[in-house]
Structure 1
Amino acid sequence: MDECTSEAFAGHELLTVIGRRLSLGEPAPAFCLDYLDLVDLAVRTVGLADSAGMVRLLNVVNSLNRPLCQHVTRRWESLCTDLPLAACIYTISVDPPQIQASWQESAGIMHQLLSATCCEQFGQDYGVWLKEWQQLARAVFVIDRGGCLAYVEYLADQDREPDYDAAMQAIQQAAKEELPG
């Protein structure tokens, strides 16, 4: 597994990222992550394949305990109204599903929050696992309707916001493209 200490930092702290950086056009790695179903309060699993045929934006954050991660998640929520019908947003962190659901409810977030707390593999597969923090490095991925990466943004500075406009443009473009096959 690749390890790199020059791809992420917070302030003056250099962080070791484990996993290979993904590139535009390659297939998005499959995943199965947990969420708390607010209807019956049961933890359920959702996979990338469950939203096949849609354009997906993965907003990857360290933890919803961090104010910047909360701000970014709220910002993506505010942009949901600008999404094409065949697009959705997932916010992914290592927070347990119960913590995510509690924050989601108090913050009025409607898009799906997914927990990688039991799945370090997600962080490694997407090149975002922070060894020192045992959390995910901040990143944004847009996955087209055919399951390939249409946009990739790794945020080296864990205290910086993503390029919302560029990601939204990638979503709009991917939504216009025909499904392969």
Structure 2
Amino acid sequence: MNVLTILNRKLLSVLAVALLVAAFILWEHFNGGVMVHHPLADEDLPGISNWWGLLTVPALSFFVLWLVDRRVSAHEDQKVATQRVTKHFLGGLIFGLIVALLWEVGAAEVLQFVILVPLVIALFIPVHFPECLLGFVLGMTFTFGGVLPIMIGIVVLVLAAIVHLVIHGGFQWLKTKLN
């Protein structure tokens, strides 16, 4: 694949994400106004408007696509690498949709435990991929806008990386030492 094809594919993907976010914001605008979210649901903290999603989500998309493209291009079997990226993205998207759905139905008491699922999974397999973050953010954008999902997703991603690299890695090291 030549550089122009890859660049066009990235730009089209980022444009599609930007249009999706714009559609969400327009829907909000014409159905009661664009939402403002407060960190930790505390109205004493400054609000973050969903308008920011027009900037943050496409920027995240471009950055993630750039990282993924570099990783896939460096892989010896690009078809296998692309399949893995797709699985990671879909896993993040499904998880983001579940979190958003739980919030929408008022199951915040369950949500505080569900958000820890990636950390449990990270004990066994890596889930700290940028495409997981992008899927998670896109899954949550309609409910939480384009800033809070990125902040939450980065925290979960970093914690999952620590769990996988330190705890899982430590168990693997210990296993090799005991054998």
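Out of 1, 2, which one gives 15.3, 48 for Rg and Dmax of the Cα atoms in Å as computed from the coordinates? It would help to have the intermediate numbers written out before the result.
Details: 1: 15.3, 48; 2: 18.0, 64.
Working through the options, I get structure 1.
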Next item on the list: Match the computed value 24 of relative contact order in percent (Cα under 8 Å, 6 or more apart) to one of the structures 1, 2, and report its label.
Entry: 2
Next item on the list: State the single structure among 1, 2 that was used to calculate helix-only ellipticity at 222 nm (-39500 (n - 2.57) for each DSSP H run of 4 or more, over all residues; to 500), giving -7000.
Entry: 1
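Read-outs throughout are calculated quantities, based only on the coordinates presented, and are distinct from any laboratory measurement. This structure is a prediction, so every number in the text was calculated from the model and none was measured.
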